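So, here's a batch of structures to check.
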Structure P
Amino acid sequence: MLHAVINEQNMCYTRTGNANGEVMLLVHGITTYSFIWRKLLPYLEKDYDVITIDLLGCGSSDMPLDVSYSLKAHEERLFAFVEQLGLQRFHLLGHDLGGGISQIFAVNHADMLISLNLINTVGYDFWPVQPIIAMRTPVIRQLLMGALDLGMMKLFVKAGMYHKERVDDELMDLFWKPLRDSKGRKAFMHFARCLDNHNLMDIAEQLKQLDVPTLIMRGDADLFLGASTAEKLHADIPASQLLRIDTASHYLMEDEPEWAADNILTFIRDKHA
């Protein structure tokens, strides 16, 4: 992986694909890191310069516990990352909490975005969902620190998948990798503890003035995030399109990667036409 030092912290990222193409910056959510884009990459890399980032506290990036992992703080670091790489204009894709970070970025830096793509994203004050809320309780956090194991994590991942047979050893190894030791678990709990849906409520009115072509995609079998989030975002963001699919859940890119990639690429190309 490549490395960028942001505010004295090491953030890891990958950069693959067509170096002469437009840049795509992909931002994951909680419980995942850059691996979650693995099935989309083969479709995107032919024509685009694709960057996947591990947010602070996730994947291979540093995991300090003395800085904020709020969406607003993540967005500020994302902007610093973009500036360090010298990116001028790019497509921004965000999943889950990465979609919330992307919404804040779009409101603050709309001029930098060619398009905004939100996949099973959080929004407004319709989150955090119950498993994340529970992690804010000290007793629950301590219990999870001691009791969280691969079996429990597999149940969580299966709940986020429509095609449950695809939850195999390879996928679970990827989900479990940062949580194998106490450092990764503490960072995960810190992420959950820092979340504040006021970060997205603060930009709710600005979304209504957002002048960025926006694609909102939702796997309708998502048990973690309700359909109202995607529907309200579509209603509020003027230049938005909402696409839904029955045969995908929260981890849409694992359930239906070809469908997701086809629609992202079609949306982007149509906006260029």
Structure Q
Amino acid sequence: MSAPTRGLEFRSVSVHYDGRAAVTELDLRVAPGEALALVGPSGCGKTTALSLCNAMVRPSQGAVLIDDEDLSQVSDSQLRSLRARMGFIPQDLGLVPNLRVSQNVLSGRLGKQGLLRSVAASLSVRNAEHERALAILDELGIGEKLFHRVDSLSGGERQRVAIARALYQEADYLIADEPLSALDPARARETITLLTEVARAKGLTLLLSMHDIELAREFVPRLVGLRAGRVLFDGPSGELTDEALSELYDLEEEDRVG
């Protein structure tokens, strides 16, 4: 019997929405601790690919595996456990704006603690959980915002709260869908620096979707270029030539998928 394959793997994965292909025959393996960015034009399938990682989207064909566990074959409790290993940062960050930073960060343990324990922790101001949350926020440079409401924060500070929530979750994977899209150039560079440095320091597997090709080339070692749901490029960021880039983004409107 062969040894289990560690990491995340897509095996000939296709996803269809209303008869249209969002991802087609995606074969991809991401090793533990690797940093990878999905690039390509809007509608090429990046968000769908990331959503497959924690079974928010299910394959129409093929399989998605974490450490050789097929997400479509595991029990509900096993799926919850696997999802708890995925620190997912959606495009809208998924924060509750009228709650405090501390409450948003503590919600990162819902998958491991359960609802009642997480709520109890969020209501108790002086406890070890708040100390852990504060330590993470301090690492990210916003410890003083622990008891501020999220809707009082800047865009860059909200990004850091979303990252803190994923780190508090003690996830093995940090997955961010277009984390730079709402930021100005300076904040975008600051955020991608933070994401890559945190992932490297903690040994996390980092998966991103990105529009900014220059930042992707500079900060992410491996790029996967998608066009109309198919992989057109997969390799070291330094090997994504201008010619390959031109081909990747030379799409007709009718080729684009959701």
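Readers should treat all values here as calculations from the given coordinates under stated rules, not as data from a laboratory. None of these values were measured; they are calculated from a predicted model. Cβ atoms are built from the backbone, for glycine too; each structure is taken alone.
The greatest value of FRET efficiency 1/(1 + (r/R0)^6) of positions 75 and 179 (r between Cβ atoms, R0 = 35 Å, to 0.05) among structures P, Q is that of P. For relative contact order in percent (Cα under 8 Å, 6 or more apart), which of the structures P, Q scores highest? Max of relative contact order in percent (Cα under 8 Å, 6 or more apart): Q. Can you tell which of P, Q yields 145 when volume of the Cα convex hull per residue in Å³, for residues 51-170 alone is derived from it? Derived from P, not from the others.
Assign the value 3.4, calculated as distance in nm of label points 7 Å out along Cα→Cβ at positions 19 and 219, to the correct structure from P, Q. Intermediate results must be reported in sequence, preceding the final value.
Working: P: 3.4; Q: 4.1.
Only structure P yields this read-out.
Where does the value 0.93 come from, among P, Q, when Rg/Rh (Cα atoms, Kirkwood Rh) is the thing being computed? Mind dumping the intermediate values first?
Details: P: 0.93; Q: 0.97.
The structure behind it is P.
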